[in-house]
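Participant: In structure tokens below, several structures.
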Structure P
Amino acid sequence: MTQKQKRERMAQIVARLKEIYPEALCALEWDGEPWKLLIMGRLSAQCTDARVNLVCRELFQAYPTPQAVAEAPIEDLERYIRPCGLYRVKSQNTKDACALLVHEYGGVVPDTMEELLKFPGVGRKVANLLLGDLYQKGGVVADTHCMRICGRFGMYREGLKDPVQVEKKMTPLIAPEEISDFCHRIVQFGRDVCSARAPKCAECPLRDLCAHGTSEI
């Protein structure tokens, strides 16, 4: 497909996903508090959103402000965060990120990629999530669902697992005002239909728009 054809195909996919999932909801339950999304986005690395939600309900009940997290004993944070995996690094990142947020930004999550990348453990994926959900100006959140499914759509070679490359390839193909909601919808679609090991191509509502799906017809 040419770049123009890819943009047209993605516009159709975006429109159909809107019909399937009218509400584009973030899977992380951050309760409208930006600092929580900052922490939860970091904890979600190599961990399910469902587990992060469970862990953070207890974590945020014990430490309800970023200052409280920053001042918490690292051993206590590790005890809460352990189920998320990589808990030592994630706990230290969480503590340090909250300290930076409180002392350098007055508790306000910044609104630029450059500033967000200063936070420990925050890469472009989490930064785009924050920019999109908080400020409606994020790029593509290249998580595992997005990388897998957009490859199957035919937007790049299947199996590409470089999030920076996926972001670079996909951002020009989707209208800027649609990117954030598309990324939330594609996560739900990945869970419901286009799973990693057993995609339900035979019953997929996007099959006619998918290079992988049409190759199997």
Structure Q
Amino acid sequence: MTVDVILPCLNEAGALPELLTRMPSGYRPIVADNGSTDGSAAIAIAYGATVVDAPQRGFGAACHAGLLAASSDVVCVMDADGSFDPADLAMVAGPVLDGGVDLMLGRRAPRGLGAWPLHARLGNAVLSAQLRHRAGVPLHDLGPMRAARRESLLDLGIADRRFGYPLEMVMRAASAGWRIDEVPVPYYPRTGKSKVTGTVGGTVRAVRDMRRVLGECAA
């Protein structure tokens, strides 16, 4: 069974060649280009990926554009910055393909210096704790590698188009009674300069978006 892998992308020209070369058989990359100016889209096409334009800026906007372009029953979402090894996609997608889990997240297991800065871990830990308390889901990481069934994701009606998208997905899935789980996945230093978790400002923006979504979903 083919699994579409949605790769939200903003200026990841340095990471895409190795990432797409390592994509395992049965996993089809869809690069959702979110306004890259470094030739990311052309590189992705050259390495065999499907490229979809996501003109509305925002992580959630790119994820949603990729989801609309996908056609497989089960889809994965994964960062396009080289921080994950595509060979590990099966650990996340497998339980969904087997029907035992509805939404599987990859719990980041840092490998190497700088793989997951302390400020980003702290922000993630606080949000995960609030998520466990409010939604009752057994998660310790809002992991950026995840898998679920495409049509089911669309039916959730996720509205956020910024950094709150991953958290809203979990909140809505929990409210819908989905079986949600996580599995440890190696997490490596990203290729190139981080635009979000590698910077304090980026982390603050992401946490702010997620706290807003957390409040809206809990209201």
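Participant: For the read-out mean count of other Cβ atoms within 10 Å over residues 99-106, a value of 20.5 was computed from one structure; give its label from P, Q.
Facilitator: This value belongs to structure Q.
Participant: Can you tell which of P, Q yields -17500 when helix-only ellipticity at 222 nm (-39500 (n - 2.57) for each DSSP H run of 4 or more, over all residues; to 500) is derived from it?
Facilitator: Traced to structure P.
Participant: Now for a different question. To which of P, Q does the computed value 3.0 (distance in nm of label points 7 Å out along Cα→Cβ at positions 115 and 171) belong?
Facilitator: Of the structures listed, the value fits Q.
Participant: Among the shown structures P, Q, from which was the value 104 of volume of the Cα convex hull per residue in Å³ calculated?
Facilitator: Q
Read-outs throughout are calculated quantities, based only on the coordinates presented, and are distinct from any laboratory measurement. The shown structure was predicted, so the numbers you read here are calculated from the model rather than taken from an experiment. Cβ atoms are built from the backbone, for glycine too; each structure is taken alone.
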